[in-house]
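J.: Given below, in the form of structure tokens, are the structures.
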Structure P
Amino acid sequence: MAVNLHAPSAADLHAVPGVRIGVAMAGIRKADRKDLVVFALDEGTVAAGVFTRNRFCAAPVQLCREHLTAGAGIRALVVNTGNANAGTGADGLVRARRSCDTAARLLGLRPQQVLPFSTGVILETLPIDRLEAGLPAAVAALRPDAWLDAAEGIMTTDTVLKAASRQLSIGGRTVTVTGIAKGAGMIRPDMATMLGFVATDAVIGQAALDALVREAADGSFNCITVDGDTSTNDSFVLMATQRAGHARIDTLDSAQGRALRDAVVAVSAQLAQAIVRDGEGATKFITVRVEGGRDIAECRRVAYAIAHSPLVKTAFFASDPNLGRILAAVGYAGIADLDQGLIDLYLDDVHVASQGGRHPRYEEAQGQRVMKQSEITVRVLLHRGNASSTVWTCDLSHDYVSINADYRS
């Protein structure tokens with residue numbers, strides 16, 4: 001059951017001028033479920049993406065990179081769930097290209113203007129005939145207000161659909177930012193096992209959008225972990241339709257650029273946190289904040305050492321304040337000159353460890369009280385500098401094992 005996460009309503013999600021979405025049931029893996037989504041984008045839209053760093057990346061990821069660098073102008077996205085089209089070799093690339101060819105023909109575009117995305121089981125052949133047969137229905141269903149249906153149409157082991165939206169004013173014009181994501185397992189940084197799609201009608205140049213998608217990923221999807229596995233299909237795409245009517249943003253250092261960045265990062269972070277809250281078998285949402293590092297990179301190393309540790313995560317599941325496991329993770333995070341005598345550890349407001357040892361006023365009942373909560377913050381103070389970093393994770397439960405043991409059944 002997701003941790004303090006509730007599905008938004010359709011009314012919560014603002015339509016983005018220049019974006020239409022169609023959803024269909026193609027029977028990719030299971031009958032009678034939404035599993036095929038098409039995004040149609042107005043001419044003039046600019047798009048940017050970041051993708052998995054897993055070297056065994058899926059065919060659609062390879063094709064997305066190819067099409068984004070081709071410079072043809074992205075006008076459509078095709079997303080299927082139920083099959084990852086990963087570990088499928090040359091045949092997988094052929095099938096991904098067929099999905100782009102068919103969508104392009106239906107929409108009056110060139111294949112290079114279509115980005116394909118797949119999520120689901122790895123090492124199985126994509127049933128391209130079913131996908132192609134479902135595309136006409138998805139195209140016929142295109143409408144501006146189908147964000148909620150789209151969020152449902154990309155789910156795999158998710159238990160709650162994930163969508164977020166907000167509006168801001170730039171140059172006296174209303175600008176909309178709306179996005180959806182999926183993911184619940186195989187989640188770790190760079191990126192997480194997820195698909196994320198965020199659209200805005202902001203007027204922004206390609207170079208600025210390229211920078212914005214990286215900043216948004218670094219402030220959201222690259223700050224989460226569920227189980228430490230990196231997927232073959234991770235993709236995060238940011239689209240800007242240029243419809244809002246304000247002066248073009250060419251740098252994120254301007255007042256307008258900062259405002260847009262804050263909105264996009266906020267929507268992306270909300271989606272990323274929703275993925276963790278809906279982590280497979282999760283019962284607790286945990287914020288790990290490391291402060292006082294020499295740079296952000298070493299703070300992240302410590303945060304991820306804690307957030308990835310099965311011993312730490314199972315202790316959280318059991319509400320067991322076995323907090324020495326956190327200090328052990330700090331110690332093996334890879335900081336060669338770490339001075340353990342400087343470290344402070346807090347569990348919410350409880351000062352657990354001071355100067356590398358148990359705080360003299362800490363009592364286990366205090367730790368037990370915090371560990372029973374559904375949301376917990378772990379703070380580690382390194383006292384080495386002024387840098388900090390935050391990572392979001394969840395506990396590791398019996399249900400995580402059951403879900404993944406039964407994944408293909």
Structure Q
Amino acid sequence: MDIFLLRIRFVKLPAIPSYRLESNFVARKTMRMHILSALYGCALFASQAGAADPGITNTEIRLGMVNAQSGAASGLGKGMRIGAEVVFKEINAHGGIHGRKINLIVADDAYEPDNAIDATLKMIEEQKVFALFGYVGTPTANAVLPIIKETNTPLIGVFSGAMTLRRPVVPDVINVRASYDDESEMLVEYFIKTKQAKRFAVFYQDDGFGLAVLSGTTKALKRRNMEIIAKGTFQRGTTAINTGLAAIIDSKPDAVIMVGTYTSLAAFIKNAKAEGLKASLATVSFVGTDNLVNLVGRDGDGVVISQVVPFPEDRSLPIANECATLLEKYAPGEQLGFVNFEGCITAKTMAIAMERAGPALTRINLIQAFETIKKLDIGGIQLNLGTEDHQASSAVFLTQIVDGHITQIKAETR
């Protein structure tokens with residue numbers, strides 16, 4: 001495998017003028033396809049030769065995390081990393097998984113698909129990781145899916161609710177969190193029941209993430225013989241929201257489902273308030289609740305946010321107590337919030353599967369171990385997986401910003 005890949009590395013591509021953007025894109029895509037083909041061929045050869053899976057030694061399990069450690073969504077990537085790291089550190093302190101320590105290798109994609117592709121190829125080819133873990137975002141996860149399918153490298157616990165990761169089931173992808181369809185259904189139901197909302201608009205990031213929640217909202221409304229009355233869009237990583245906001249205001253909606261990260265949606269919320277928009281506002285868990293609240297303060301009062309983990313301050317739940325204790329122990333000063341809580345839960349789920357897979361850990365028996373998890377309560381969240389269902393939880397919880405702080409909407413849980 002190494003020799004073959006080295007040959008690829010030293011193949012020189014012809015120089016491409018900077019103004020030939022389309023050709024540059026094609027060249028990059030072609031080069032990646034060559035690398036994918038090489039990786040697939042080498043993986044097949046290794047399998048036929050009976051070689052052990054990469055990233056596994058007698059003393060180590062090497063996992064690769066590629067997500068936003070910088071940029072407008074860095075709060076999400078850093079939260080997932082910290083939440084996972086404290087779990088893995090505690091496991092390592094107690095001897096690891098069947099005597100193997102977990103080594104989490106982290107790379108930054110800045111929430112950009114091209115970066116995610118490049119970093120993922122490096123994780124597989126150079127770092128030789130056993131599995132990929134804790135990616136953040138729909139556009140980035142969608143971008144690396146062909147790599148996952150070609151190389152049969154497990155991708156575990158993506159911070160995304162996109163259906164592209166769920167249906168049809170992708171054999172090497174395991175999701176822990178609820179889907180955006182689950183979250184959209186909860187939000188639509190809540191506004192219809194509590195606000196008698198009839199006119200729904202969607203303001204969304206114009207990429208795979210935005211389209212995923214738009215699709216979930218459309219389905220939820222269709223089940224009630226309703227339709228979206230207006231749409232507004234913006235580009236990922238920007239705060240250029242005024243054109244989309246104008247389209248929403250003109251439609252006079254009762255409720256607006258917002259889809260984006262905290263930086264963009266904070267701008268939308270503040271501008272919508274300044275422009276006198278009277279509609280109820282809501283968004284899904286990917287927004288990064290803690291970061292959003294910090295940015296909007298009381299300007300965000302009334303905004304409803306669906307969550308895929310329980311309320312972090314609900315210490316009646318053993319899982320919340322455990323994750324908070326681990327943060328205090330290994331990341332002093334880091335408070336338990338929605339994102340690092342998800343990182344903690346996702347890491348615990350990964351550890352459970354690796355433990356179940358036994359001492360002879362392989363990529364195949366890791367996935368099989370996940371599929372044996374049935375009605376497993378991990379301290380307040382129940383996990384269910386199977387060969388036909390690679391989503392461990394469908395639980396959705398509702399929260400709301402009140403007086404500049406996030407609060408529970410206790411009666412609404414799905």
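J.: Computing Rg and Dmax of the Cα atoms in Å gives 21.7, 67 for which of P, Q? List each step's numbers first, then the result.
T.: Numbers: P: 21.8, 71; Q: 21.7, 67.
Structure Q accounts for this read-out.
J.: Assign the value 0.25, calculated as FRET efficiency 1/(1 + (r/R0)^6) of positions 91 and 275 (r between Cβ atoms, R0 = 41 Å, to 0.05), to the correct structure from P, Q.
T.: Working: P: 0.85; Q: 0.25.
Traced to structure Q.
J.: Computing helix-only ellipticity at 222 nm (-39500 (n - 2.57) for each DSSP H run of 4 or more, over all residues; to 500) gives -14500 for which of P, Q? Intermediate results must be reported in sequence, preceding the final value.
T.: Numbers: P: -10000; Q: -14500.
This value belongs to structure Q.
J.: Moving on. So FRET efficiency 1/(1 + (r/R0)^6) of positions 99 and 355 (r between Cβ atoms, R0 = 35 Å, to 0.05), computed for just one structure, reads 1.00; which one of P, Q is that?
T.: Working: P: 0.05; Q: 1.00.
It was calculated from structure Q.
J.: Still on this structure: Given structures P, Q, which gives the highest value for FRET efficiency 1/(1 + (r/R0)^6) of positions 139 and 331 (r between Cβ atoms, R0 = 35 Å, to 0.05)?
T.: Details: P: 0.05; Q: 0.80.
Comparing P, Q by FRET efficiency 1/(1 + (r/R0)^6) of positions 139 and 331 (r between Cβ atoms, R0 = 35 Å, to 0.05), the maximum is at Q.
J.: Now for a separate question. A value of 134 was computed for volume of the Cα convex hull per residue in Å³, for residues 107-346 alone; which of P, Q is the source structure?
T.: Numbers: P: 164; Q: 134.
The read-out was computed on structure Q.
Where a number appears in this text, it was derived from the coordinates with a stated rule and is not lab data. Given the structure is predicted, the values throughout are model-derived calculations rather than measurements. Cβ atoms are built from the backbone, for glycine too; each structure is taken alone.
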